[in-house]
Structure 1
Amino acid sequence: MTCRNCGTEIADKALICYRCGTATTEARIKPPARAPSRGGGLGSLLALVVLVVAGLFMGQAVQGTLPRDAGYVIAALAAVAIAWRYARRRR
């Protein structure tokens, strides 16, 4: 048999050409097409909310009127944003 790409003589039972690597037959199973990725609509909205809330708390921190639990709220929002981003990348 000859390779359909480069014309090299190859064995009749060969799966690929040893010279150019072209497959001798079509694949039986084709991989599924990837779904187009949706934009970052929800992620952008979440990031905007986190930034606004952090900005409000930072403004209060400069004035000295920051509630005691505000640091925990900012840390929790940051942790949620990071976890969401990590889970989204693992898909």
Structure 2
Amino acid sequence: MANVPGGVTFGNHARERMHEREIDDVDVLRVLRSGYLSGNPDPAEPGEWKCKVTKPIKGARIVGVVVIILRSKRLFVKTVEWEDLR
């Protein structure tokens, strides 16, 4: 796991998917800062919530970032995916 300033931690799975899909940290942070919640948050562990945030980047491609909102108020990036399959 890697911490990023601003209370965001990237899991190993997320890092692998980011590398595979050529989505970098800046893209993910942009999605988290100014994207849109896709659906309602779901309960995860007690006191934590899982949700997906989406935003178009790199032209018209839409990125989805699945995050866990931790009890510590930090975000754990679980995975990163393209929403518009090619």
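Values quoted throughout were computed directly from the atomic coordinates according to the rules given, and no laboratory measurement underlies them. What you are looking at is a predicted structure, and each value in this text was computed from that prediction instead of being measured. Cβ atoms are built from the backbone, for glycine too; each structure is taken alone.
Who wins on distance in nm of label points 7 Å out along Cα→Cβ at positions 26 and 58 among 1, 2, i.e. which is largest? Can you show the working numbers first?
On the way: 1: 5.8; 2: 1.3.
Top value of distance in nm of label points 7 Å out along Cα→Cβ at positions 26 and 58 goes to structure 1.
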| note | From the coordinates of one of 1, 2, helix-only ellipticity at 222 nm (-39500 (n - 2.57) for each DSSP H run of 4 or more, over all residues; to 500) came out at -7000; that one is structure 2
| message | So if we calculate percent of Cα pairs over 15 Å apart for every structure here (1, 2), which label has the highest result? | response | 1
| note | Working back from 15 (relative contact order in percent (Cα under 8 Å, 6 or more apart), computed), options 1, 2, answer is structure 1
